[in-house]
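Each structure below appears as structure tokens.
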Structure P
Amino acid sequence: MSKRPKLIATDLDGTIVQHDGTISSRTIEAFTKAHKMGVHIFFVTGRPPRWMNEIRDTFGFGEAICGNGAMLYDLKTSTVTEEWMISKEEQSEVARLMRAAIPPISFAIESHDYYHREKSYVPRWDVGMDNVGVERIEDAIKGPAFKMLARCSDGEYTSDEMLNVALRELDGLVTVTHSNANESLLEISALGISKGQTLAKVAGRLNIDASDCISFGDNPNDFSMLQWCGRSFAMADGHPDGYKHATGIAGPHAADGVAIVIEELLDLPA
């Protein structure tokens, strides 16, 4: 394919957001140029909406898919416009099955307006959101959630090892992935919900075919999106299996890998 994309979808952390939380000026300029040329921009992330203010303030344009595809989020109005949730019963069943399979596992649950964790779940990013915790996550399940988080806080299992177990134990119940190979952490969504599935939905509403979409990502939670788009780039410094799911490789995120690809794409004819 040698034409300019109509839609660019990008993961955030480890893809365009560096590990210190910053986004380079070159990256901002590349996305801004694409936006001004009429390309649809989607920020597709595992983040909850409450972590999106910096993206809104940095770019001032674009649409957001949060929670690994679990919700559409309007950056301009800071509102969730559509969501696909894990039921109370499914949350409890996930906890039961995974405790039996991985005894040291612990859980947290979140929606766009709350976050709860077990006392044994040691948070890395939501420190302060729930300083007390509950003994068992079932005590905090009050309604549907857009994401469950499952962690081995002692680091006994890697994220990849946990994922292999969860894919077997939770098959047909929920969707399981992870976004960091070093965190001993799983991210769990409603069955059939993924970045790729939700991106396909919104692109279809815009009458944009997969062949006119391009995506960027670095970890397993991005693989469905990389697979769906006609052109896709796994980050060179991302998960080692990324290349299996993408049509190309972008340079490391700290070296403006995404911006470099976008700059080249925008030189193509529409």
Structure Q
Amino acid sequence: MHLPVLQSTPGSQSSDDRLRLFLRTQLHWGQALGDETDLEVGTAIVNPDLSKHPDANFVIQAALADDQSPQRALREVEEHFSGRQSSCIQWLMNHGSPNDRVAPLVAHLLANGYEEHQMRVLHLVGAPSQIVEVGGLKIIPARASHRHLQQLAQIKAAESSRSDDALAMLLHLDDPNWDSLLALDGPDAVATVGVLSVGDIGRLDQVYVAPSHRRRGIGRTMIARALEICARSVFQQVMVMTWPDQQAITQLFAGVGFTVTGEIPICRRIGF
């Protein structure tokens, strides 16, 4: 299938600019899952019903405020989350803050039950490569069949051994800025993908193919359909997030035309 031409990423955009833009999408992503509160050290998202889900319990744009010690910052966050019967699972650092506002906070978190990870951000450079779609699939809006999305969400949760993955996937349907698709193979839901719209940024997420249907090109087919959504929306930036150990998905996006723009440091509680 020939994809409509997406607008090229402006050449003046730096890697740091794109990472800051991506953090905006991450905040919006969390707003669909939990309640937002501005704290001195950053913005908190909390949902006690998803108390073990990192995307529903985190602090974003984290950096020490004036005269704020790392000890006070951690105490502020712990008190805020415990007061809502939850706990903070991860901290996303403020990419634009001076190092002396971030490095001491990271060091304190690492000494108090957290470990450091890197969130890898990719962006689409120009028009995507042409993708030949897999035949025999019926691709529909996810909102058209809650039953099928729930079926796929339960498969994903069972694979990850995290029951709250299913609820998190379903909660995004209530976000009017989230446009997701389902692929059906006969009576079964086999894949999903979605696009989050934040201003002129399109973020691809929830790219998932059921284990029994992988290595058939279904993932590429779903990405192609997601990029059609992006083309119709005339986004200036199209981004996606992976983790450094997800080589297969990173290569999949690279084959379509995405390139790594940088990494965002995250402190995640050990065990999550």
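Read-outs throughout are calculated quantities, based only on the coordinates presented, and are distinct from any laboratory measurement. The structure displayed is predicted, hence computed values, not measured ones. Cβ atoms are built from the backbone, for glycine too; each structure is taken alone.
Hey, helix-only ellipticity at 222 nm (-39500 (n - 2.57) for each DSSP H run of 4 or more, over all residues; to 500) derived from one of P, Q reads -10500; which structure? Walk me through the numbers on the way to the answer.
Details: P: -8000; Q: -10500.
Only structure Q yields this read-out.
Here mean count of other Cβ atoms within 10 Å over residues 145-152 was calculated and came to 16.8; which of the structures P, Q was it taken from? If you can, show how the numbers build up before the last one.
Values: P: 24.8; Q: 16.8.
So the calculation was done on Q.
Identify which of structures P, Q gives the largest calculated value of percent of Cα pairs over 24 Å apart.
Once percent of Cα pairs over 24 Å apart is worked out for each structure, Q has the highest.
Given that relative contact order in percent (Cα under 8 Å, 6 or more apart), derived from a single structure, equals 27, which label among P, Q identifies that structure?
Q
Which structure, out of P, Q, was log10 I(q)/I(0) by the Debye sum over Cα atoms at q = 0.15 Å⁻¹, for residues 113-248 alone derived from, given a value of -0.77? Please list the in-between numbers first.
Values: P: -0.83; Q: -0.77.
Value -0.77 for log10 I(q)/I(0) by the Debye sum over Cα atoms at q = 0.15 Å⁻¹, for residues 113-248 alone corresponds to Q out of P, Q.
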